[in-house]
Structure P
Amino acid sequence: MSVEEWILIVLITLLIVCVLGLIYCILMLKRNDEVCEFRKSIIKLVYRNKDYKQLEALYKRYSYDDMLNKFWIPLRLDKWYTEAEVKLLEGTI
C-alpha cells in the first residue's frame, strides 16, 4: 500500500469517528432537553402540594446526571418512581 492509500484510510476513519461523535452529541442534546422538561414537571408537582418536604426528597433522589445518563429508562414517573410515590407526587394520596 502506498502512502496515499494509508492517508486515505486514516482520513476516512477520522471522518467516521467525527460523524459518530456528532450523532452522539445530537442525541445527548435531545435527551438533555427532555430531562430538563421532565424535571420541571416534577418540580411543578412537588410545589403544587402543601407539605413538600417528603416530595422534595423524592425529587432529589435522582440527580440530573442520573436521568441524563440512564437514557435506556424512559422519562416517565412510573419508570423512575414506585406507584405509591407517583400517587404522592400527583397528590392523589
Structure Q
Amino acid sequence: MQTAQGCNVSLEEDIAAAQQALQRWQRTTNNEAKLAKALKEGASVAGLSRAIQVGTTKLRKVKQLHLSKKSCTLSHAAQTAHRACQAGSSSQ
C-alpha cells in the first residue's frame, strides 16, 4: 500500500514538473514569436535589446520585492511563534 502511495506522490511531482516545463516552453515560444514579429515589422535590434534589458531589470525588482515581502512574513511568523513559546514556558 505504501508503495502505491509513494508512486502517487512521485507521479504528482512528475506531472507538476512536466506542467512547469510545458509552461516555460510555451512562454519561450511566444516570446520568440513576438521577437520575430517585431524584427519583421522593422524594430531595431538595439531598441529591442534595450526593451529586454528594461524588462529584465523590472522583473528582477519585482522578484526582489516578492522575496522581501515573503521574508518579512516568515520573520513575523517566527517572532509570533517565539513569543508563543515564551508565553507557554513562562506559564508552566
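Quick note: the coordinates plus some simple rules give every number you see, no bench work behind them. Keep in mind that what you see is a predicted model, and the values were worked out from it rather than measured. Cβ atoms are built from the backbone, for glycine too; each structure is taken alone.
Things to note:
- Computed 1.33 for Rg/Rh (Cα atoms, Kirkwood Rh) - originating structure among P, Q: P
- Comparison of P, Q - label where distance in nm of label points 7 Å out along Cα→Cβ at positions 11 and 67 is highest: P
- Parent structure of the calculated result -34500, given that helix-only ellipticity at 222 nm (-39500 (n - 2.57) for each DSSP H run of 4 or more, over all residues; to 500) is the read-out and P, Q the choices: Q
- Highest-scoring label, criterion being FRET efficiency 1/(1 + (r/R0)^6) of positions 27 and 75 (r between Cβ atoms, R0 = 35 Å, to 0.05), among P, Q: P
- Looking at distance in nm of label points 7 Å out along Cα→Cβ at positions 43 and 59 over structures P, Q, structure Q comes out largest.
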